Structure 1
Amino acid sequence: MYTLAVQRDFIAQHFLIGGDWGAENQLHAHHYRVEIQLTGAQLDRHGYLVDIVDVETQLDALVARYRDHTLNNLPEFDGLNPSIEHFAHIFCQKFADAVSAPNLTAITVKIWENDIAWAAFRLER
């Protein structure tokens, strides 16, 4: 099984809802790092799992959507607590909808909200 990964970082804001999490209930920013891991058993005729230029283009577009925004205000977070778990799921689904790569069997998105805390979501194809 082959895996290719690409990372980006960005700053976005959120505030947690639905519970008493102290300062986390107030608007604050995180320096997020997102990693897309693409997995598949077959390479294309050029020896690539995916077109990395397409991966970077789609990743950069998604990062631009969230950079410097408040997650709570975006329609995809409507009614959701903007946890990193929900963020990883949403980011993964949006990326999967945007990228064209027939050899992929799974897409994993891992999002760090700081140096020690991350969440991931894996989508099987």
Structure 2
Amino acid sequence: MTSNPTSQPDWLTEEVKGTHLYVQPTAKTLNEAEGRSLTEYLRSRLDDDSSLTGVALDLSKVELITSPAIGALIVIHKRLNGSNRTLVLFNLSGMLAEALAFLKLDNVFTICPAAKDVEKALSAR
């Protein structure tokens, strides 16, 4: 049984660089709905393209992330990790980086302060 591909949300841009998928939410706030949509989109996108070995999530435009959306990032991380793929978060605002550090999620996620470090982090696996 084939699953129906989930369409790319209009608040999300993507670019494939080699075997890595770069994704950028353009929404200022990631809440439960965006988290669920991002999870389903990435599941579908990665199921459709087994050559992709990592996802880089550019959070430069995100000012606020709710706890359900953080939960979605954890689900995405676990799913990627379970299929021997990597999730890297980068370009986080100071407040978002502090929030993840406060929640000790900086020990769970691979976080790159700058885009120049992303390729190395994605290829580290």
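Coordinate-derived values only; no laboratory data. Note that the coordinates shown come from a computational prediction; the quantities given were computed from them, not determined experimentally. Cβ atoms are built from the backbone, for glycine too; each structure is taken alone.
Tabulated results
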| item | result |
| --- | --- |
| Parent structure of the calculated result 24, given that relative contact order in percent (Cα under 8 Å, 6 or more apart) is the read-out and 1, 2 the choices | 2 |
| Entry that produces 21, 17, 13 once semi-axes √(5λ) of the Cα gyration tensor in Å is calculated, selected from 1, 2 | 2 |
| Read-out helix-only ellipticity at 222 nm (-39500 (n - 2.57) for each DSSP H run of 4 or more, over all residues; to 500), computed value -8000, structure in 1, 2 | 1 |
| Structure responsible for 13.4, with Kirkwood radius over Cα pairs in Å, for residues 7-46 alone calculated and labels 1, 2 on offer | 1 |
| If distance in nm of label points 7 Å out along Cα→Cβ at positions 55 and 87 is computed and equals 0.6, the structure in 1, 2 | 2 |
| Answer label among 1, 2 for the case where distance in nm of label points 7 Å out along Cα→Cβ at positions 39 and 71, calculated from the coordinates, equals 0.7 | 2 |
| If distance in nm of label points 7 Å out along Cα→Cβ at positions 31 and 103 is computed and equals 3.5, the structure in 1, 2 | 1 |
